[in-house]
Structures are given as C-alpha cells and as structure tokens.
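Next up: some structures, all given as structure tokens.
Just so you know, all these numbers are worked out from the coordinates, no wet-lab data involved. Computed from a prediction, not measured in an experiment: that's the story for all the values here. Cβ atoms are built from the backbone, for glycine too; each structure is taken alone.
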Structure I
Amino acid sequence: MRELADGVWRLSQRLRPMVNVYLAGDVLIDAGRRQDRGRILDQLDGRPLSMLALTHAHADHQGSAHEVCETRRVPLACHADDVDAMEGRRSISGTSAIGRLVTRTWGGPPHPVDRVLTDGDEVAGFRVVHAPGHSPGEVIFFRESDRVAICGDVIRSISYLTTRPKLLEPPAAFNDDSAQNRESIRRLARLRPSLILPGHGGAVHDMQAFERFVAGLPDDGAAETGASTAEAVAGTRREDERAAVR
C-alpha cells in the first residue's frame, strides 16, 4: 500500500496501477473486481475501516463490494443515481455485449446501499462532486485542503492497449453518455486539483498536462457557462488570488 497524499493510500497490485482501490483515512474508495477480494482484504487486515464508498457502480469498481462489506461489517455508500445498479435493479455495466461480458467476468453480487450520496456531501474529509457521464452516479471525491481529487473513471491515466501512461477519456463503449462525461472532465478541471487519483492508471501530478488534455476535448456545447476550460480555470485562479490578498 502506497501513500499518495496525506492519509490517502493506493492499495498495491501486480505490475501497473490498472484497477485502483484507495483508502482515505478509514474509508475504502472503490472495491475493484470480484477477483480483487483477496488483495483488498489482505491489505486492510489490521486497519480500521468505517465505510466503503464507490465512485460508481461499474463491475471493476463494485466487484468486491459485497465481500468487503460483509467481511468487515461496514456500510456501503454510493451516489443516488447508481443505487439501482448496486442493488441489482439495473445492469452495472450497461446492456452492450462488451458490458455484459465485463459484468460476467468482473462484477460482484448486488449489495444494499446504506448511505446514499448526493452532490456536496462529505466522505472522509472529501466533498462529493457529482460527475455523471461514464456512469449516471459517477462522483469525484475532492478534498479542499490540499485539492486532491479521487476521480473514478472521469478520466484515466493509462492506455489499455499499451499500458503506458497517457491521459485519456474512458472508452465510449463503457460510457453512459460520453458528451456528459466530457463536461464532468471540465468540472474536474474547474476544481483546480493539485493531484488527481484516477480509477485506472497512476497518480496525475502534472496539472499543466491535464489542462492541455482538457482544452483538447471535443466541444459538445455542454459547458455550463459557455467559457472555455482555460478561461474558467484562470478565473478561479484570480478569485483565489483575491481571496489570499484579503
């Protein structure tokens, strides 16, 4: 287990960080695939755990949720828009052929959601930021104090083809709405993170590279204000500078 920010660890896995599970204080963020049960429970052994919170309820994030919650006797939290998927009333990975294959291969059983998250809630010192598109209930966990963002699959920092580091959107085949997810990427940028911890790939430290990636996204006409991401980020910086002066 590797500490990436104050009180935030990424659980170890073989080779590259392909399917990430994080521990924020005593809250587990995501639960990988069902095949990850052993590595998750082994690394949590001896550590206090108060809750499992999901960034979203896709098969490679909820796969071991039932086992972890039952074994450690902790509640499960996810956003309201993914409760039906987590509790088995909706497919966890869509209805496409590849989605059904992923569900059969990696998905875990349904489990009751004990805490339903909404935008603005707090989990382990992180603010819940609703970021739909990849999944209806996708969220970013954002900590204001040091601007750390645990972003689930809003972005990824690894190529699935080459396994090399690269900033990318999630594959369209796995998205509920790719255009909406791009707006969620822009929302992530407007948070002005100092560190991004994605669901797939290594930690993102280079915020200039991230801003270039966001600026290069297709324009779906979905920006909330009509301003470019660069303009929005610059405006936020000016506001922060004025606040610091005051």
Structure II
Amino acid sequence: MITYDGFDLSPYLLVRDIGRPLMPPQEITSMSIAGRHGAYFLEKRHQSVVIPVEVVIFEHLDMSYFELKRFLAGKLNKSEPKPLIFDDEPDKYINAIIQDQTEIDDLIRSGQGTLNFFCPDPFYYAIEDEVFEFSGAGVYVINRQKGNEYSEPLIEIQGTCSGGSIGVRTPFTSVRFSGTLQQGETLVLDSQLVTSYIVDGYGNKRSANQHLDSMDFPFLDIEENEVEFFTEGNATIQKATVYARSRWI
C-alpha cells in the first residue's frame, strides 16, 4: 500500500492504518494591541506534517522474520526526505523521512508497530507535473489543472543576454536578470528555493542571484495565470519552460 523512495513495501508489510490529517497544522501569527479586543491577524503558515503508519510485519517466504526486519530497516533508513506514495493516491507524493522510535512488538513470527514519517514540506506534489513550453518573449496564459494550492514553479529560459536583461512578470511579481547568458546556456529561476542559476552546455551551474533586480519570484494560482516573458536591450528569449510543481495540502 506504500512506496518509499521508489521501493514498493507492500509485499513485506501489511498497512493497518495511515494517519493523514485533513490539513497540515496551521500556525497563526497575531499581535495584541492595547485597547483592542482580540488580536490583529498577521499571517497563517502551514507547519510540517507527521504521518503515522501502523504496520504488521510477517515472516517472508525468502527470509526469516528477523531477516525481514533488517531488510526493511535498510529500505527505510534515509539521510534526507524521499518520495512517499500511497496506493489510494497514486498520482501524488510527499517527501518524508522516518523519525522517532520504530519499535516493533514482536510475536512468534510477526510483529506490529508504527512508522512515523516526518514531512518537513507539508505539500503533496503531482508525480506527473504540469509542464508548459513557450517560444520567444510574450504574454502567455498558464492554466493549471492539478492541485488545490498555489505552486512555486521552476522556470528555465534559453536565450542570450549581453548588456540587456531578461525578465518574468506576473500581475503580482516581477524579476529581471541583467547578467550574461550565452548561446546554449539556460537561466533557471527556482521559486521554491528562491534562487537562480545558469546551466551551461556541460551541465555546470553558476549562481545568477547577483544579477537579479529582486527576489520576487513568480507563483502560480490554480487554473489561469498570466505570465509575461520579456527582454530589454541586447537580449533574446528562444524558449521558456515552466514546471508548475502543482501541489495539494
């Protein structure tokens, strides 16, 4: 019933229950003001999520019960969050890593316990992302069909820039690059990590943050979004690719 980091755990354990909350924990920031009832609302943020998975482990045909426990420990032991997929939502994944104790109550040839998956990023992402490609500068419409939350896209721009600028503008954001971009190189704007870099023809990366006029990276709402790719001076845009990173809470 679950796949973790590309490995299907279903043949090796029985999932009894999965504790998926309706929404991530909500962190509210507010400020009290003297003489005013209640508080002044400032912002709301989604907190990290913990997904408890109750499992039963049975002795396997190819290995003893204790060999199976060691085998599963190796598959679950990761140094950073990895994609976790539940088979009742096979089109989505959430990045997770095991936390806390993983105690298993041993019976004769089986055991049961709870695996706590810590998800620092509380969003589920589309396994097959929505990708939009455009030729040249211009104003385009991106129509997101997946997800129920705004997304933080990754944008790749192929073109040239020498003494001019290349920019991306939406009704709410604007960012302009004024560094050097040579033929065969790709300018990448990563809204999720709030960073930018250039990839050359050999796959080498160099930072582009110092050549941006702002860190006001674009985001994409559900359904229609108007996005403008523009140039100024000695600059061209040959192709722009937008990876929507559509997501759900």
**Structure (I, II) behind the derived value -8500 of helix-only ellipticity at 222 nm (-39500 (n - 2.57) for each DSSP H run of 4 or more, over all residues; to 500)** = I
**Fill in**
Value 3.2, calculated as distance in nm of label points 7 Å out along Cα→Cβ at positions 2 and 194 from one of I, II, is from structure II
**Message:** Using relative contact order in percent (Cα under 8 Å, 6 or more apart) for the comparison, can you identify which of I, II gives the largest number?
**Reply:** II
**Fill in**
Note: Rg and Dmax of the Cα atoms in Å at 23.2, 75, derived from one of structures I, II, originates from structure II
**Comparison of I, II by mean projected area of the Cα convex hull in nm², for residues 98-137 alone - largest value held by** = II
